[in-house]
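Student: Structures incoming, each one as structure tokens.
Just so it is clear, none of the values below were taken in a lab; they were calculated from the coordinates. If you're wondering where the values come from, they're calculated on a predicted model, not measured in any experiment. Cβ atoms are built from the backbone, for glycine too; each structure is taken alone.
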Structure P
Amino acid sequence: MIFPQIQKPVLALILAASCQAAWAGPEEDYTSGYDMYYKKGDVVEAMPLLTKAADAGYAPAQATLGGILDYSEYDEDAIAYYRKAADQGNAEGQFGLGSMLSIGEGAPKDTTEARRLIALAAEQGHKQAVSVLAQAYISGKLDIPENERQGAEAQRWIKLSAEDNYLPAIDALIKAYREGGLGLEANAAEAERWQAKSYELQGLNKKGQRKRAPKK
């Protein structure tokens, strides 16, 4: 999710004003704040509403506020709100917290916990989490041991990500089916199937060449 960036002095004033927001239910506050922020670009009106909803325990608001604070480099506050959302099982909160912990942003680096959280988000169908987890199995990020990168879990996440058109996952499957890898046996037909999908996504013909525009 892309967040409009807020300068720190401005954000501090907005957060301080959050107590002035009129009463409404957390879900209503969140919906109003979200629309203000993303549809109207009105940060001043949006932040008190989002903050009030988050402080009332509404997980989607906590995750969204965590993302805004993360993008604006209020890292410790972002971690706190992400964690509140993650503790309620919110996939966006799990992914956001896991992503920050994976690089030690706002808290000490903890790749084991980061992997656990990102996997929880992926299990809920969070697309970014699925792709990040697939990439971790492909490249060994998140300190995934080599032996785990060749088994059923690696295959599962890489295939799910490939089915969602993540090209690095597709490329990993092509190589695995051509050469044998990821715990898969070589399979020329499967390699060709995934190669065709890769070409299609990149706008290439069956020979891997850029398609020519039709003559007028």
Structure Q
Amino acid sequence: MAASNPTGPIGRVSKRIGRYVNHDDVLVRFVSLWIVVASVFTAAWILSYLFFPQGLLRGGNPGASTGYAGSITREFLWLFGWNVGVSLIAIGANTLRSVNTPMGYVIEVVQAPWYGAVWGTGSLAIGTGARIVPSLTVLVERSGPMEITAIVAIVVATRGVMIWHQPSGPRWREEFDRVQSPSDWSLTQREWALLIGGYLLLAVACYREAVAIAQIAG
């Protein structure tokens, strides 16, 4: 988007969202990206529950073939390790920035509807295989929303770990220029706090999920 000058309602909304998710204040970034990710997750959850075949994504769910690890501790370590790996991929993607958008943001916005569809089609790794009925109660009871919140916190806290920048569009054609090296990276105190808080929340979510899985499978 060469010096993007969006016109029309979609362009204006996109520009406004971009302004908030890329805000200088890390808490504004966090809340804004969380709203975007939660919205696409919820939309995919509801639509897949209503229209997609049950179990549709089970074959494409990497965790679906692993089964129960045998104990809460091992299950927790597996879940936490998996999610830390996902977070590191997202942080690595942040080294690429297209105009103002870190690629880690893109990963989160793409991953969220897939996860929502896993819920809606009953394609979770362990359980009865029944669809998860969309409701606010489910959001509170399950650990998935907590995991999503944690990853969003990690991604927005590490927005500044850029190396390559695409200054203008079209995004599918323009090259990325190297503008920084890892030695140039720095996080503010608030970004460090959000990053550490994100990993602590992720650990809590994974332990909570491990306990729930043990109750079902053990």
Structure R
Amino acid sequence: MSKAVITYYGHSCFKVEACGSSIVFDPYENGSVPGLQLPSDLTADAVSCSHSHGDHNAAHRVKTSGRKLNFDIRKITVPHDHHNGTHRGLSDITFITMPGLTIAHLGDIGRLPDEDEYAQLSRADVVLMPCAGYFTINSKEAAEIIKHLKHPCLTVLMHFREGSTGYDVQESIADVMRDIKNVKRLKTSNIIIDSDDVPDEVITLQPEQ
């Protein structure tokens, strides 16, 4: 039915290539995320930014073609915190859908989904999910969301601290893995997803730099 290539650039930034189109999620400004820098030659047909913070909305860092996308894209807005957005504002969950495959990027979701949001997430085959707290849901909340996803579903963790990358106030990936069990740590920056064979697992990718 459909195949998608997902490439990770660290923090919450991914490039998805599918159906002859490409989109970059949440490119970050150079210097905004400790230890990370986007490639200078990053290109895509379109850019999607979940919210207006500098570590998520550096659309100018991506050279875009402006071509019409060959997959559908839609967004729902959620709070960036546990206080209905009054502390950090709002952030988007973005869904891209193609024949047989839906990918959800959770942006900086700051609290557990409500019933309607869970219903929409339950239709996703791939979920790109923050997990390290302070700015977003923490590892316990991420583990709770994973329980509500349909199966099979591939969850790709993002927005965590590891080594010299990420923010000191975030949980490290080692902390995260105490709450989210059986995380598969891939030593590659990208993965190919086939809609006929979606793996039912939780993974991390190495940032492409």
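Student: For distance in nm of label points 7 Å out along Cα→Cβ at positions 131 and 187, the calculated result is 4.0, so let me know which of P, Q, R that is.
Tutor: Derived from Q, not from the others.
Student: Out of P, Q, R, which one gives -0.73, -1.02, -1.40 for log10 I(q)/I(0) by the Debye sum over Cα atoms at q = 0.15, 0.18, 0.24 Å⁻¹, for residues 43-154 alone as computed from the coordinates?
Tutor: Q
Student: For Rg and Dmax of the Cα atoms in Å, the calculated result is 21.2, 64, so let me know which of P, Q, R that is.
Tutor: P
Student: May I pose another question? Rank structures P, Q, R by relative contact order in percent (Cα under 8 Å, 6 or more apart) and report only the one at the top, that is, the highest.
Tutor: Q
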